[in-house]
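What follows are several structures.
No lab work stands behind these numbers, since they all come straight from the coordinates. It should be emphasised that the depicted structure is a prediction, and the values quoted were computed from it without experimental measurement. Cβ atoms are built from the backbone, for glycine too; each structure is taken alone.
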Structure P
Amino acid sequence: MRQIVCACGLLLTFLHTPALADGAARVVRIGALLPISGAGAYFGVQDREGIDLALDQLAKSPPGGARFDVHIEDSACSPLPATQAARRLLDGYRPDIIIGEECSDATLAVMPLVLQAGVPLLNAGSSALRITDPGNRETFRILPDEVMQGEDLANHAYRDLGARNAVLLHENTNAGIGNAAIFARRFAALGGKVVQTIGFGRDVNDFTAIATRIAALGPIDVIPTYTLEGQGLKITEALAQAGVVRGGGGHAVQLGTIWLPLGFDQQAGKAAEGYVRIVQFEPRDPRPVVQDFVAAFQAKFGHQPTHISAHAYDQIMLIADAVRRGAATPAAIRDRLAATRGFSGVTGSVVFDEHNQNVSRDTIHYVETEADGSFKPLDWK
């Protein structure tokens with residue numbers, strides 16, 4: 001048995017588990033901070049699918065006989081709503097562990113609350129370095145951080161694409177600014193030149209002026225772009241219309257990290273041709289754990305999983321792994337997570353360092369968008 005409760009900003013009726021009789025299944029209570037509304041709402045939709053599939057599978061084979069319960073609060077990909085949602089979870093639901101958030105600013109806002117409460121937070125989608133460096137003892141991250149992503153992307157841009165200059169585009173958030181800065185630092189160290197860095201707020205909807213400004217700079221080799229899906233589509237379309245990127249007959253290759261889901265390619269269409277980006281999950285990975293996940297996901301939902309669904313699934317399965325290793329309290333879950341060394345999930349393996357950052361690099365996969373909106377994997381190691 002399992003249950004998902006989604007508050008989503010509405011009047012709540014919290015699930016209160018009564019005292020368990022002898023022999024009754026223990027309930028592992030998982031709070032989830034997911035962006036159900038706002039610019040990052042696509043994260044929440046895809047997260048919930050991965051969570052739901054994981055709970056289905058755990059109900060069939062409960063580790064240690066435990067039952068898993070998930071209560072979702074809408075954190076809106078923003079610091080204040082995320083903080084309010086975290087307080088509702090901690091005060092009303094009293095979770096054993098919290099998963100989320102997707103956006104770095106929201107994650108950074110809730111970290112002091114979970115530290116004070118002594119409840120572990122397992123993050124999968126936020127890249128800002130400050131989440132785990134120095135971080136705190138309660139916060140764990142399975143996503144490659146902005147240094148792992150940014151330096152890797154700069155290396156491939158310089159060495160594999162032959163890029164020697166770049167224009168950086170980023171939203172004005174911790175993650176946007178941080179990712180751009182890491183790329184710029186590494187790219188310059190290799191001998192590349194950042195011609196311009198352009199930041200923008202999440203309220204910007206028209207990127208024509210920015211695209212025109214870039215077009216006036218002359219041939220640009222790569223344009224690393226750090227933004228959420230909605231603005232990402234508009235930026236890509238504007239760059240194509242201005243003839244800057246390959247999708248519009250231009251020279252530049254747009255680059256991205258783990259911000260955009262699989263499916264972005266189809267929405268952007270021809271404009272995204274040649275777009276190279278990191279994804280956290282490759283559905284064509286031949287490992288049995290991946291192929292079994294893809295088959296089960298497609299059978300349940302009728303479409304292919306994205307890396308967002310995949311990392312949400314891995315979060316639940318990693319918690320289940322900690323429970324399987326004897327964790328029965330928030331502190332024990334934290335300690336078992338910290339000791340994780342050999343977990344193999346659908347997004348890759350998990351090995352936490354002393355700051356609770358997953359240091360495995362097999363979660364980094366590259367894809368390139370083709371003219372028909374499909375994508376092909378790139379064999380970049």
Structure Q
Amino acid sequence: MTVLRQSLSVVTLATIAFAPAGALAQGGPALVKVDQVKTEPLSQTVPVLGRVVARQQGPVATRVAGAVAEVKVEVGDRVEAGEVLALLVDERRRYERELALSELAAAEAQQKTADAELGLRRQEFRRLESLTGSAAFSRARLDDKRQEIVVAQGRLSESAQRMQMAKARLNLADWDLEQTRVLAPYPGVVNVKHVSAGAFVGVGDPIVTLIDDSGLEVEADVPTERVAALKPGTEIGIRLDDGSLHGASVRAVVPRENPLTRTRAVRFLPAFGDVARPLAIDQSVTLNLPIGVARDVVTVHKDAVIKRQGGALVYIVLDGKAEIRPVRLGEAVAGRFEVLSGLKPGDVVVIRGNERLRPGQPVQPDKTGAAAGAVTGPKRDAS
């Protein structure tokens with residue numbers, strides 16, 4: 001009898017030890033916290049190092065040869081498009097322009113003379129032609145005058161060509177004179193100053209190196225197997241070395257592969273906005289590139305998953321009772337897991353208090369912080 005009483009006491013203590021806390025305290029359903037199974041996009045990313053590059057940068061060269069009279073900028077100066085960077089000695093080109101002007105004036109005078117001569121020959125021709133049928137008419141003189149008109153027309157045409165040549169020579173002299181002012185082709189910052197006053201430069205010699213920091217891009221050498229997910233316009237995230245996050249989109253994938261690294265250069269258009277420190281060319285950045293195409297997946301809260309004997313179980317709330325479901329999980333999605341099978345969107349799962357539940361046990365969802373529609377859970381299908 002004593003042994004029977006001791007056995008009953010052990011069973012009673014075991015029952016008390018493993019009973020849900022809510023049921024023991026209240027004598028009713030166990031109080032649990034719940035969450036809904038939902039559908040959300042899954043977009044996995046991989047970090048890739050990139051660098052800040054300028055769409056426009058390089059040396060600003062001279063277009064004419066000559067001695068440098070003055071360099072008007074220093075390293076670090078910011079310039080606008082069309083601003084004068086340097087001046088070349090221009091006296092010779094001014095004289096050449098004056099000479100071209102004189103040649104044009106002479107050509108214009110010759111053309112006026114030729115035009116007047118042609119007018120005179122035509123007038124004489126009409127006077128002789130009016131004498132046709134009279135005793136004073138001479139066919140030979142009329143033919144000679146006709147030939148003189150042809151010669152005068154040729155001289156007029158020749159003078160017109162000379163005038164065109166003089167105009168072209170003047171335009172060339174104007175252009176040469178204008179090129180003694182070396183201008184900034186785009187806005188930017190002077191990175192290198194190549195010459196000083198007194199130096200002689202030839203055509204194509206650099207004066208300064210200019211960086212356009214208003215049109216920055218990001219370039220990264222992306223592994224070939226990741227390029228398929230990068231289409232023009234694809235949105236990605238960028239992290240600077242100060243920890244700030246920014247957006248960017250793919251502008252172009254360069255169709256050339258590095259056979260040593262099996263990578264391709266990809267250009268991104270960033271939206272940096274306000275940054276803690278000024279950006280610099282070749283500054284390193286981290287790009288979060290998508291591994292594949294984003295897809296919608298069914299997810300469950302990580303706290304709802306119970307690992308037992310190498311498998312995964314989840315308690316769902318159905319008709320106010322806890323029912324256990326085996327699930328097959330996929331990728332992690334923030335604080336949730338992708339559900340491959342076992343659950344559907346809208347299912348209400350237990351995320352706190354599930355460790356001590358038993359299948360079929362009544363539960364009472366905690367309304368504090370519960371999502372709308374996730375308080376009592378769905379009803380069992382009548383079928």
- Out of P, Q, which one gives 15.6 for mean count of other Cβ atoms within 10 Å over residues 101-108 as computed from the coordinates? Q
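When relative contact order in percent (Cα under 8 Å, 6 or more apart) is calculated, the result is 27; to which of the structures P, Q does this value belong? Each step should come with its number before you reach the end.
Numbers: P: 16; Q: 27.
Considering all the candidates, the number was obtained from Q.
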- Query: Cα Rg over 2.2 N^0.38 Å, for residues 125-204 alone was computed and gave 2.51; which structure, P, Q, did it come from?
  - Reply: Q
- Taking FRET efficiency 1/(1 + (r/R0)^6) of positions 149 and 325 (r between Cβ atoms, R0 = 35 Å, to 0.05) as the quantity of interest, name the structure among P, Q where it is greatest. P
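So helix-only ellipticity at 222 nm (-39500 (n - 2.57) for each DSSP H run of 4 or more, over all residues; to 500), computed for just one structure, reads -9500; which one of P, Q is that? Display every interim value, and only then the final one.
Working: P: -12000; Q: -9500.
This value belongs to structure Q.
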- From which structure (P, Q) was P(r) over Cα pairs in 20 Å bins from 0, in percent calculated, if the value obtained is 17, 23, 21, 16, 12, 7, 3, 1, 0? Q
- Output 1.43 (Cα Rg over 2.2 N^0.38 Å, for residues 37-84 alone, calculated) maps, among P, Q, to structure P
- For mean count of other Cβ atoms within 10 Å over residues 69-76 computed as 14.0, the structure of P, Q it came from: Q
